[in-house]
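So, here's a batch of structures to check.
Every number here is computed from the coordinates shown, using simple stated rules; none is lab data. Since this is a predicted model, take the numbers as computed values, not measurements. Cβ atoms are built from the backbone, for glycine too; each structure is taken alone.
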Structure I
Amino acid sequence: MKFDKERFLPLLLTGIIILIDQCSKAFIASGWPINTMIKDVFNNDFFQIIHVRNKVIAFSLGENLPASVRPVLFIALPLLVLAVLLWYYFKTNDFTKVQRWAVAGILGGGIGNLIDRIFRPEGVVDFISVKFYGFLGFERWPTFNIADSSVVVCCLLLFATILFSIKKTKGEEVK
């Protein structure tokens, strides 16, 4: 297989996200005890930096699962999903350039949180807390980290570009 810059260049984003995510988590974890508010950034309760740990997945999913099942669901399954995504990333020509960058961001965030799940027995380090003013039933959005942000933003970008390309394709067929 020859070097394909279009496929490998976005993977720089994967590495950058992992690096920023792990450095920010190490900074928070080494400097402050768990459940400590570090900073109310705007002094109005909107954006806070607080050190918390998450032993489950998004929105406390899996909280009631037995401890023996969690490693399979929270480590093995995400590892399999990331491996399949990476395999498909290299196998297919279906991704646009933007979609390749979005997938690279998803990989970076997924790997960042997977590192925590494997090497931090206290749980994934979360530290970004944003006031949500009761929207969707949340006074504060569940505390998150750089990896979480990367996965969410890049999934939304990937979904939007796929949706846009489907609409564009359907529009072209009608003509």
Structure II
Amino acid sequence: MLRRDRTRGQALVEFALVLPILTLLLAGFWDLGRVVLAQDALNHAAREAARYAIVHGGSSANPCPVGPPGEDTVVPVASVSCPTPSPSKQSVYDEAEGSASIAGMTVTVEACYGAGCSDNTDAIGATNERGTPVTVTVSTTVHMGVTGLLGLSSFDVSSSSTMLVNH
């Protein structure tokens, strides 16, 4: 009988030792899932904003062009139906922010026209005419929970999409 009494608490002690490690692992997976969700949302936002930019290029059929206007682009006066026409890129930024808001995060959006452009700076002579590449970059910072205990308090995530104006 003595032997049985000594081993009664063994399972409880082992569980008490394993539970914190298991909890930290599960919380780490939760943080990793949030980073994957953010990456997916930013991929979607960059694609949608780039698509918006290429569809609203500077053809005569487009009543509200965005981006740097070309020689043949008719730029309308700002109105309710076209609040931010060329040369503004604000509607591209709004499209990206709206698409990323699904994940409930604050994003930074950059859009530029032309080959070799970067940040919000268009390539020299770039316009919103057919065939011009448009690059949209969306980025955010995901603040970590439990992995912050290990020194990783935040994780920077970004996505970029480049398409050719086709309208």
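Out of I, II, which structure matches 4.4 when distance in nm of label points 7 Å out along Cα→Cβ at positions 36 and 76 is calculated? Answer by label: II.
Consider the structures I, II: one of them gives -13000 for helix-only ellipticity at 222 nm (-39500 (n - 2.57) for each DSSP H run of 4 or more, over all residues; to 500) as calculated from the coordinates. Say which.
Going through each structure in turn, the value belongs to II.
When FRET efficiency 1/(1 + (r/R0)^6) of positions 12 and 92 (r between Cβ atoms, R0 = 25 Å, to 0.05) is computed across structures I, II, the figure 0.00 traces back to II.
Once FRET efficiency 1/(1 + (r/R0)^6) of positions 132 and 156 (r between Cβ atoms, R0 = 35 Å, to 0.05) is evaluated on every structure in I, II, the highest one turns out to be I. Taking distance in nm of label points 7 Å out along Cα→Cβ at positions 44 and 84 as the criterion, the top-ranked structure out of I, II is I, with the highest value. Tell me which of I, II gives -0.81, -0.94, -1.14 when you compute log10 I(q)/I(0) by the Debye sum over Cα atoms at q = 0.15, 0.17, 0.20 Å⁻¹. Label of the source structure: II. Looking across I, II, the calculation of log10 I(q)/I(0) by the Debye sum over Cα atoms at q = 0.19, 0.30 Å⁻¹, for residues 108-147 alone that yields -0.55, -0.97 traces back to II.
Tell me which structure, out of I, II, gives 2.3 once distance in nm of label points 7 Å out along Cα→Cβ at positions 20 and 52 is calculated. For distance in nm of label points 7 Å out along Cα→Cβ at positions 20 and 52, the value 2.3 is produced by structure I.
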